[in-house]
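None of the figures in this text is laboratory data; all of them are computed from the coordinates on show. Not measured: the values here are computed from a predicted model. Cβ atoms are built from the backbone, for glycine too; each structure is taken alone.
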Structure 1
Amino acid sequence: MSAARLATTFDRLRAHGRRALIPFVTAGYPRPSDTPDLMHALVAAGADIIELGVPFSDPMADGPVIQRASERALAAGVDLAQVLDMVRAFRQRDTSTPVVLMGYANPIEAWEHRHGSGAFARDAAAAGVDGVLVVDYPPEESEAFAAALRTQGLDLIFLLAPTSTDERMALVGRLASGYVYYVSLTGVTGAAHLDAAAVQAMLPRIRRHVRVPVGVGFGIRDAASAQAVGCEADAVVIGTRLIQLLEQVPPEEGPANVAAFVRDIRAALDALPPRAAAHPA
């Protein structure tokens, strides 16, 4: 069931020439009890897929905004078990929107150490997770992990960057499922120096090697930058700006605050001309 949700979502959007909107939020931020309602608010505002960050103490790819959110979630006691519980709670009301866990290797390996080999894929699938993006699992070392996820119907999503070689793209193209996340710039999350022209030039090169949809994130902060990327991308990923919006208001106002922003991004993407599919599903 799990992997089918991602494929079904992209097939539906592709049939109408639309781009996927993928917001990222940190599980447990601003409060652990808020996360399922926040996820529902994002979907109601037009999100197609939710990336749910697993808090970690050393998030090397994240800038200060997401680091703060992760630290606050950890201080509230949020661990991988609680993250899976949040996904289960979300699934009580939403059985169709894909959920992708985004994080780091350490919590997954600790889970496997406690519960046995293959336990993470089994338990994530049972909770209702659809895909996993592990920042510090390079494709060269991920074949066994990808196979374990596939046995449970989960997709393994990889990062590509402006520095990625053709060889790295080819390897990712062989292992990846669900979609590929293209990091639009080098550095950590939250950087604001998006070069939309460079992104648009890079995506055809990626697609020579990758047959799954390509999402773009990092540096997308408003409707204009989302549109600039959406001209060529299959999906637009937004994270840091959402965490900033959550920081600006009391926790009880967070869902409405981010939902208003997501609605604007959804409208901006839908205002673009329909885009023909660049590749099959």
Structure 2
Amino acid sequence: MQWFEALILGLIQGLTEFLPVSSSGHLELGRHLLGVETTENLRFTVVVHGATVLSTLVVFRRDIAQLLIGLFQFKWNDETKYIARIILSMVPIAIVGLFFKDYVEELFDSENILLIVGLMLLVTALLLGFSYFRKTGHRNIGYGDAFIIGLAQTIAVVPGISRSGSTIATGLLLGNKRSEVARFSFLMVLIPIIGENILSLIKTDVPAVQMGGHIDTGVLFIGFLAAFVSGLLACKWMIDIVKRGKLIYFAIYCAIVGTMAIVGAL
């Protein structure tokens, strides 16, 4: 992998991890267009995902600090209740990650990956479109809502389904406040993303990980920096977009790119 390829893929990862357009789908499209095979380069995947996790921690540092302070008061307060809802939302994706990860990975190895990505981008477009026409809700996210949003997150394991798009759209369709949905959607994915990377490392031979697909350290740094900076900007941007209810533009974008991917796959 060359430095400019790492730069492009890092930018794609950072932007699409938070924008509702599917990071996995766009990475597959980027790899196809660049002719880069990064599925064997586990270290690069872990590095760019780690960069987006770090950008989330930076954006929500005050929220996370407040939650931790409340947690270590060892009381059933607003912070511990919020953490409990986050944990509840992670149950569905944890089950998928532990028991169905191999089946999910088969999708990425499919010869029809571009067709799958294209079709699922159309599904993402529909979800975003439905949420756009939903009247602004005024509810806070409850335990039932948290679990349903967690279920929505599980469909995002399919390449082309946006993780942020599916969770935010579901939260809005349930009638929750826009600002609450954006905050909850980004905080709930931190542990699953970290856990996903750890599982990938565990299931991979140590020598292969150490070799990292022969990617130069400088190339890894460029990928990390690109993913972190673009993720930082995209995360802040996405919060504002959700508050202003402008998801319809991403629905149109996903529909166009999905259609192009389908045409290219046929």
Structure 3
Amino acid sequence: MYEGVVTHHRLRPRQHRLRYRVVSFLFDLDEIDGLSARLKLFSRNRFNLFSFHDRDFGSVDRDGSDESGGTIRTRITQMLRENDLADCATKIVVLCYPRILGFVFNPLSVYFCYRKNGELGAILHDVSNTFGERHGYLIPVSSDCRDAKGIVHQKCAKELYVSPFIGMKADYRFRIKPPQDRVAVSIAESDADGLFLNAAFTGDRTKLTDRNLLSVFMRYPLMTLKVVAGIHWEALHLWRKGFTFHKRPTPPLHRITFITPGPSIVPDAGKR
């Protein structure tokens, strides 16, 4: 588990900030059944205080193809193979929220996909909106996307409508400290006029035990429900501040966009 803080800072057309304390979970997709057997307060695919349900991470493409069957491990492995990244399926871990008392919403789930030698080979940024739509950005981790501190820098064009107060003509820049004792995921969103939103999660690792699960539940009761409530509460504030409303377009045809790495976006990459 990673206890920490989610922050958003909207820069224009008006300033708007939010800050919430949350706890994210890091699941090795090969170890979830073992966790379910070992822990009394955590289960896989059945109700518990905390639970992981594979169907929470599946969906159907607009062309009718269904990826909801099978385990999430099987689906992510197949996705990697289809994009010539089979060597990145040795170990897959996902940073996400679990169900708490049966409810979950994940604005962003981040899958870290490792090669046999332990090297991080690809990251899947899986974005969900409150309209039941989900879209993933699969980006290989190339050698020139890491800075001197091991931070991974990636970018892609926006494909999924997320907020009614943000248009579709935008780009994401991801800055990620892969999970160890600490994890950090930040997203800078920009358009033709430049940067307009910074969002981030930073957290410190806590061991996953029944005692710690109970402690987390007491400190963050109904956290996943509060995530959804917080999204709508902040949307109300944006509406009151006069932010432009953008109509929801038709979602992308396919669930995953594969991003071919381009020129390095690591700051001062040429000086390393």
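A few notes on this one:
- Source structure of the calculated read-out (helix-only ellipticity at 222 nm (-39500 (n - 2.57) for each DSSP H run of 4 or more, over all residues; to 500), -5000) within 1, 2, 3: 3.
- Of the structures 1, 2, 3, the one that 17.5 was derived from, the read-out being mean count of other Cβ atoms within 10 Å over residues 100-107: 3
- For mean count of other Cβ atoms within 10 Å over residues 12-19 computed as 16.6, the structure of 1, 2, 3 it came from: 1
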